[in-house]
Structure 1
Amino acid sequence: MKNKFYITTAIAYPNSVPHLGHALEIVQTDVIARFHKLLGDDVWFQTGTDEHGTKNWETAKKKGKTISQFLDENVDAFKKLYKELNISYDYFIRTTDKKIHHPGAIELWNNLIKAGDIYKKKYEGLYCVGCESFKVKRELIDDKCSHHPKLKIKVVNEENYFFRLSKYKNELFEKISSDEYKVIPKKRKNEILSFLKDAKDISFSRPKKSLPWGISVPGDDEQVMYVWCDALSNYITGIGYGRDKKKFDKLWPADVHIIGKDILRFHAAFWPAMLLSANISLPKKLLVHGFILSSGAKMSKSSGNVIEPFSQIEKYGSEIFKFYLIETMPLESDGEYSEELLVERVNTELVGNLANFIYRTLSFLNKNFDGSMIIAKDDEFTDLIESKFKEAKSFYENYDLRNALNTILRISAIGNKYFQDNEPWALIKKDKKKAHEVLSLSTNLVKNLIILLKPIMPMFANNVEKQLNLKNLVFTDLNFDLKNHKIGIADILFRKIELVKSEEKKSVFSKLDLKVAKIVDVKNHPNADKLYLIELDCGEKRRIVSGLKDFYSVDDLKGKNILLLYNLQPAKIRGEKSEGMLLAADTGDKIGLLFAEKSKPGDQVFVDGISNCSKQISYKEFSEVKIKSENGKAYFEGKPLKTSSETVFVDKKVDGNIC
């Protein structure tokens, strides 16, 4: 009997074409689904689109299209992207599907009613149209949603149905604490546990006069279901809830939901509470990925820094694009998408390491032994490699895809070293049998490498399978047992690529590399009365010399998150090395430091639409960048300095030039 494995993405909101964040999530989910298929599991992979809501309705009207026409066009764009990425999903659900989705959403609502967990009341709240959700004051930054800073928060006063989330917060706290419902990574687990301590009931419907596009509330034609019961229920409606009990019982509970960190509470609090109310088993795991950033900022349509995935696929190919998405995204935090780094990693790892090892091994075997393999044994070499197989497999199993990929690349590097150290080109003249054994072992390693890479780069793996004259390799084939076998013709797999980049508007701000730095320690400069030596943590340890002594005490500075000009050329100031410069507003008689207290050491500081540079610059070059402070904020050409967590603020609201 095969093990069932049910995996889902969050369903995408198709009020526009897909962006890089959508590509990241569908690729991560596809990698995990393919891994489990290679283990022999019976996989069901579901994705889809969340098609109701205010944004879709209003955007369709603005474009002069019917809602159905508007949605069909955008949904087709998502399906086109998934096809170009070779995504292996089994079902694509649309929440406008009245046959598949609506019966289950209505049954779920009715079951929540039966449990006594839905009630009606008047409500006034702060509503973000971008998120299509209500916010509390503490979630806003400068009275704006951090995810949609260009959209105005609306004050909404209306009568809605509510769901008793508060009734289930303690039970949920226990289930998440014990990992009965496992939230990955731990950082997100701690975040949702903190939220649950004070969780309140949630708005569960909207009046049709405010939201005309959605599923009508059973028994109340004046209201439509809000996103929670409508969109979140797709995970059960798509597999038969409300219409096909046999299929539902076979596939539920989900083995893992994969979502972005911005919708954590919806999936780790609202959704499981609804399931508890309806007496439905909870999913097993929730994998929460970070944002993929551009120049340190979250990509979003409202911020104007979206990288378009179709153009990246056209430039570099889908396999390279997927390789880099996985390689750049850590399990615990955000990732940074950079075309420069993509090209560097491809040329170093795919060309210089992996493809180099595969081609030199197979072509040498073709040339000298007509592609034929023999029995070969080297316990020290194979024991080392097999321990790495276990590491890579463990990373896959625990959804740490970046470390799985990096482990595979390290295995390839070990193979290159083994090949180089044994010098089969020289060995063949002295000991032809030994040279044949080295090449046969190396070819076995090629076979194993492509098995390990199949979840991430399936088309590449299939290409190498053909060169090996093999097919349908799976994880049980991870061994060094291939012998008395003749391979096919070797071919070059990847070639070095050049950076293909569209024209960008040049800005003097792009000279800067600004980072958040935490002040760890402050000491008096041994050779200057008015200078401090400041020890910093900016993702690495650094020391700077600063003339703050007349304006800030040691206690004022310790533990603060300041802004560091990270790429300033190091200099000696009164005999002490200074590696960078902190930023402050200066009026001549007053100084106000720039702070980013909600950010982490090493976080990038940026302005929207301008990339950062790591090349070292002089103070003169920095002085050409005119940054000013006004009303407690720092601006470059009218755009605020920010991190992915907050807008930078100026201490004491000092207005002046930043220096």
Structure 2
Amino acid sequence: MKRIFPAITAMILGLFSLSGTGAAAQQWQSVGPYGGDARSFAYSPAVPSRVLLGTTNSWVYESYDARRWTRLSKISNSDSLVVDHIVFDASNPRRVLVGAWRLDQPGGGIFLSEDAGHRWTPVVGMRGQSVRALAQARSNPRVWIAGTLTGVYRSEDDGLHWSLISPLGSSEIHEVESVAIDPEHAMIVYAGTWHLPWKTLDGGRTWQSIKRGLIVDSDVFSMVIDPRAPDTVYASACSGIYKSLDGGANFRKIQGIPTAARRTRVLMQDPNDPNIVYAGTTEGLYRTVDAGEKWALMTPNDIIVNDIYVDPKNSQHILMATDRSGVLESGDGSVSFHDDNQGFSERQVSAMVAGPASPGDIYVGVLNGKRFGGVFISKDGGHGWGQLNLGLNDNDVLSLAMSPGGVLLAGASHGVYRLSGAQWQSAGDRVRKIPRKIRHVGKKHRVTYTTMTVDVPDGKIEDAVHAVAFAGGKWYAATADGLYSSSGNTFLWRRAALQPGPGGNGRSSFWVKQSAVPFYDVAARGSSVFANAQTALYFSSDQAKTWQSPALPIRWHHVRYLAVDANGNLWVGGRLGVAFSDNQGQTWQPVHVPINDISGLRYDPQLQRVVATSYDSDLVFGIDATARHWNYWDPGWRTHIVASSNGRLLAATLLHGVVAEQPARMAAASF
């Protein structure tokens, strides 16, 4: 999937004179760290060993051994579709239907593949529908049922055309989260909504409420009909799991599964033993071997289960699609599980840093991982990964920085941590300046300060640490509570007073008036420190002793990212692109690279360039202010952090882990 976009290439040729040529761009490879959010499974009836896996960002993976996964296809150009239901057509295994919904707003649709999942087209009549459930009738494979936020839809021509079969504008049958079709009668359909279940016996002409025995206003997430005894129906709801022996006329609540703070997202009956039913919940996997009389928790209760696959040829072989931990596999009927995520990387990488002393060492931090997240290390440039999360207390990692001496700090959602061996420890105390005396001189007043160490639990900064930097023997931390610095590795953090130095135009009373202004980025080199509070910039040339507050570039209102290059030039990135200053921010010059809406900006000492990425483009730019030219790469992925390792580039993506450069290099142009 080569992406040298014609429009962008034309822009490059039109604005700049090319000063060099590069090899054709090759798509970079995903290298991990493996795991993340997995949503749904389906296996091919023609080749049962072929399993498809749906994600939360429109992608579908495939595997032939349920251990190694490859990225197969994307159902839409959107990055926000949750692929919650994948169904192979029982009458034509090359036809696959997907039901999807949008994460960020109502929307989604049904997508059809005629080539076993390699290419997808949206089904026109279901465009924009938030599809939460999808099923095919066993007794008549041409009949399909879909549940959406609008209601229940039916297709009688293999999923090509759909019609609403629940009452239009119904105040009851909408927000349909689950559907089930009677295995013997395609006209009999069950629909579970966000407020109790319903049933039709005549293909949707009439509907009846089937709520007897259910707790009022239960959200029904999953419904299962026993194919050997169709009157036996299981329903999972926010209030528990229910079973009916009379086709839904009466339900009884199954005992043995706690309901506090737990939702059962999926029920799965063993295809070879109807007495075995699995319940995938937000607090682990439960199993019954006696048709629901007794249940046992089979996993730790911090596993969030989205879907379950039971091998039709071997019921001991089970897969779970989970939040955070990706795919978990069992070979002993769910007694034990291990992760099988080779090739599956859906991590939200928030931070990345290369080890200065060991060129092959790469550290990355991830979001939303809890015990499955934290920091991952690769010792071989991204080929293999190990997890480093002991001591992080399930915090999200927002930033990483390493000193030339190899000291690694992680800025987390609650504080700063230092890696010591294979374990993280709190990185020091917070030191504050406290007003001691206010002396009035005429209409003005002067404040003198004293310094004290605040007793913080575990001795760490409690606030979110958005960025960490090291230079000239000092650490700097941009936090939600201000900008802090620490000398050496003492980690006694002092908040910067941000009073102006000679010739500065900063606010001398900033400390007194705005003691909790959040800072979003900090960059440092030598004695120069550069920090931003979104609408304001701050620069110090003397290791944070005195400060200036340079103006933003013309027409800029916000700054997202900062960098200081080897020559001390200051760089900013934001919605309007990239600008740099060679006079400590007194004036700014725009950098005419063909990207805006900057997603990342940092100086790479190996490339000797400032590297810029964009939310709107896959292209990555390496900018050299001295030589007045830039280079570009085309990873084929949207990235936001780029680092050099063993002579090649690695880039962090927002949703798909780390991707690594292949041998082809770049083209260059002047600016």
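Quick rundown of the values:
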read-out	value
Per distance in nm of label points 7 Å out along Cα→Cβ at positions 120 and 360, the highest-valued of structures 1, 2	1
Test item: mean count of other Cβ atoms within 10 Å over residues 80-87 calculated as 17.0, pick one of 1, 2	1
Ranking 1, 2 by FRET efficiency 1/(1 + (r/R0)^6) of positions 48 and 480 (r between Cβ atoms, R0 = 41 Å, to 0.05), the structure that comes out highest	1
Structure from which 0.10 was derived, FRET efficiency 1/(1 + (r/R0)^6) of positions 336 and 472 (r between Cβ atoms, R0 = 35 Å, to 0.05), options 1, 2	2
Answer label among 1, 2 for the case where distance in nm of label points 7 Å out along Cα→Cβ at positions 136 and 640, calculated from the coordinates, equals 2.2	1
Parent structure of the calculated result -10500, given that helix-only ellipticity at 222 nm (-39500 (n - 2.57) for each DSSP H run of 4 or more, over all residues; to 500) is the read-out and 1, 2 the choices	1
Distance in nm of label points 7 Å out along Cα→Cβ at positions 160 and 632 - highest-scoring structure of 1, 2	2
When distance in nm of label points 7 Å out along Cα→Cβ at positions 352 and 408 is computed for each of 1, 2, the largest belongs to	1
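None of the figures in this text is laboratory data; all of them are computed from the coordinates on show. Just so it is clear, the model here is predicted, and its values are computed rather than measured. Cβ atoms are built from the backbone, for glycine too; each structure is taken alone.
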